[in-house]
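Peer 1: Pasting the structures in now, so scroll down.
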Structure 1
Amino acid sequence: MTSTSTILIAGAGQLGSRYLQGLAACSTNLRIFVQDPDSSARAAAISRWEEAGGSVTDHVVTAHDSLKDTPRELDLAIVATTASVRPTATEQIANHADIQMWILEKVLAQNLAGLDDLLVSTADATGAWVNTPRRIIDWYRRIGEAGAAQSPVEIVVDGGGWGMACNAIHFLDLCAWWSGGRIDTVDTAGLSPEWLPARRPGNFEISGMMEVRFTSNSSVLLRDAGGSEPLTISVNSANHKWHIQESEGRAVRSDGRRDDGRLTLQSELTGGLVDSLLRSGGCGLPTLAEGVDLHRPFLSAMLDHWRAAGHPGAQSVPIT
């Protein structure tokens, strides 16, 4: 008899529904539970599951408004909620069921206490990982193997309106991966004093410049001038320079070598990722401990900047 693995997706919004789509490609038989209090989000997720051909697989999917109708033992819990409720949602899931493995979306939390809570809630699992997926995208793995992953690494991210507060952690993780270093300092002096409403209600974004230095003598310079300039990523490693344009799927090395590729969609990544976890108990994503180590100095700097912008008593920074 073929065994079946049980998976919970908490949060059926944009990302949660893409995870669900991706699970249709899993080779392991799955029993999938989608949990979200919003009925329209649940319905949209199921619709995307059907679009991906999930209904003709052997997997079984059910949608629920609360955890009480989901199993008490789960092979994998995917927490795709917003950052504001992620620590609480993770704690509730951990109190409800025995979880073997976790995948957590980023931004992990909106304050340092939330990071601590995540570590406590997942402590009994065999593993927990953070979904900063450039580490498992073939294109970025090739670029790294072709010389970008040689410490020290200097990464410059430039563009307009690319969501620095929300997306900076992707490039901080890229530097940590390629350089092997940890964050040493976060300089926010170049950030705009004004925060702007983000696309997700109740959250905010920031423009300007932020420089992050790593213990490996590496660095990440993040710039967002506003507007709509396409994102460009420059990488200066020990022996090579790379110029990466993700929107064009183009990466060019200073000696003329070119490597075309693309950012693989979450719906395309999830199947292989989950198969790897269920088969081997591991994957190429950073562990939660590694993710928390990156988030701590970043969130501290963001919270200080938020407080300086007119919220002196704030305990959290509203980014997601």
Structure 2
Amino acid sequence: MPRLIAASAPSNAYGRAVRALILNAAGELALVDDQPDPIPSAAEALIHVKRAGICDTDLQLVRGYAGFAGVLGHEFVGVVDQADPELAGQRVVADINIGCGACPRCSHGDGHHCPDRTTLGIRSRPGCFADRVAIPRRNLVRVPDSVDDDLAVFAEPVAAALHVLDELDPRAAGERIDVLGDGKLGLLISLALAASGRQVRTIGHHRAKLELAAAAGVAATALEHELAASDQRSSAVVVEATGHPSGLARALWLARPRGLVILKTTSAAPIPVDLSAIVVNELRVVGSRCGDMHRAVDLLAQQRLDPRPMIAATMALAQAPAALEHAGQRGVLKVLLRM
């Protein structure tokens, strides 16, 4: 991980300051106590962050992915400030993509691909690894009382996991989905798809993670020991969520002719792959990013999915650099920050 540096920020007219974890343009992390407090616009709400989750995307950003600089973090649950005129005191999560609201994409309900969108803690917008964050009200989703903070903080990655369903052919509802990767996202995709009634197989390296999947009723296979030659070209749907450049090649090896490969991995590293497998086997390869937050919260509220066993550690925001380092260690699942 980058070294931690001392940093400060000027006070603002609001008269308050927040603690925040900042990634600067040089790729250095700075934990500051005097970041200016966000001043919400008339369309925004000020959120007091309660929990935030460290995602593999955060780790990739620290390594240089997307060239982001600013406050990190995009997975959170928080409480709307009591002064808010519409949502005071409500516990919320948020769709992290903020479209312009006026372009053709936004007009057709596809703000996730607005050319002028900002993305919380990823693209041109401060993130949630801070005491407070300002977010448009239209992006907020209320959290029912039955969903506690440690569960609600998973809403954003659960939404991303469930977005896999949007790429599937409804005529093939009985087909098994192979999820390649047993890291944070891969395991969550397996659990979320299984909770949605799909037949799922998790393929990974780590016994403890595969056992966690098995405990949730998901078939689990160790990549090195159990995949045989008969598995080649056997999968109707492969979700590539390894986080490793070699994952795509393995996914193409598994996918049967005219099968579907769904890419979830983001990586700053080059990905070597023989594209002839896509052509010869007429594979459909699609990317998949963020999903419907309402659908994710509904699934969590129905108590059909409980990803809390994935929590490896919960650390204070003051320990954020150490928390990111811990989250980046091999085999570690979800690390949360407590505000």
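Peer 1: Work out mean count of other Cβ atoms within 10 Å over residues 165-172 for each of structures 1, 2, then name the structure with the largest result.
Peer 2: Structure 1 comes out on top.
Peer 1: So if we calculate FRET efficiency 1/(1 + (r/R0)^6) of positions 197 and 213 (r between Cβ atoms, R0 = 35 Å, to 0.05) for every structure here (1, 2), which label has the highest result?
Peer 2: 2
Peer 1: A value of 1.1 was computed for distance in nm of label points 7 Å out along Cα→Cβ at positions 53 and 77; which of 1, 2 is the source structure?
Peer 2: For distance in nm of label points 7 Å out along Cα→Cβ at positions 53 and 77, the value 1.1 is produced by structure 2.
Peer 1: A value of -6000 was computed for helix-only ellipticity at 222 nm (-39500 (n - 2.57) for each DSSP H run of 4 or more, over all residues; to 500); which of 1, 2 is the source structure?
Peer 2: Comparing all candidates, it corresponds to 2.
Peer 1: The value 11.0 for mean count of other Cβ atoms within 10 Å over residues 269-276 was derived from one model only; which of 1, 2 is it?
Peer 2: Answer for the origin of the read-out: 2.
Every number in this text was worked out from the coordinates using simple rules, so none of it is lab data. Fair warning: this is a prediction, and the values are worked out from it, not measured in the lab. Cβ atoms are built from the backbone, for glycine too; each structure is taken alone.
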